[in-house]
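There are structures below to look over.
Just so it is clear, none of the values below were taken in a lab; they were calculated from the coordinates. In this text, all values refer to a predicted model and were calculated from it rather than measured experimentally.
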Structure P
Amino acid sequence: MKEFASSEKFFAAFRGLVARIEKQGNAEAARELRGGFACLNGLTDGWALLMESIDRTIKENKGRIPEPEMSELRGMFKSVKAIVHRG
C-alpha cells in the first residue's frame, strides 16, 4: 500500500488516476470514481462512500481497466479502507 504524505497528495494522485482511466476510454468507471470522490466531506462517512465507489469500480471493470491503473486503484482502495477503519 502506497503511503501518501497528506490528503492533498492522495487527492492529486486520485484525480490523476481517474483522468488516465477516462483517457483510456473508460468514461463510466471515471464517472463512478468522481462520484465517490465528490462524497468526501472530511468525515469518515465520506471516505466510506469513496471506498465503496472504488470497490464497485474494481469489481465492475476487471479486464477493462489496464493492470497498471487497476493495481494503483487497488492500492488506493487499501489506503481509503485504512482511513475508514481507523476513524
Structure Q
Amino acid sequence: MLVKTKKRINSRIARLEASGELKEVLIHEDFLKPKEAVIELCFRGEGSSGIVELSTSEVDLLYDELKKRKDLLKGVKVLKFGK
C-alpha cells in the first residue's frame, strides 16, 4: 500500500509518501448513530505507519467505482522478461 499526501508548511507544499503492508481493518460504529460509522485501514512499513480513516459514504463511493472497473482488471496480464 502506498499513501501519497501533500501538506502546506509555511506557504510551501511538502509532498509526503508512506508505504507499508495493510495490517488491519477496523470498523467503529455506534448503535445509536449508525451513519457516523468509521472504517480505518491500518498499515505499517519499515520506516512508516499510519491509519487511513474513511466514512461510510466514502467506502460506498469507492465500492461503486471499483465495481464499475472490475471487468477492466480481469483482462490484464503481467509479463516478466529476464535479461
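Looking across P, Q, the calculation of helix-only ellipticity at 222 nm (-39500 (n - 2.57) for each DSSP H run of 4 or more, over all residues; to 500) that yields -8000 traces back to Q. Quick check on the output: 1.37 is Cα Rg over 2.2 N^0.38 Å, for residues 17-56 alone, derived from one of P, Q. Which one produced it? Checking each candidate, the match is Q.
The value 34 for relative contact order in percent (Cα under 8 Å, 6 or more apart) was derived from one model only; which of P, Q is it? Derived from P, not from the others. Calculating Rg/Rh (Cα atoms, Kirkwood Rh) for structures P, Q picks out Q as the one with the greatest value.
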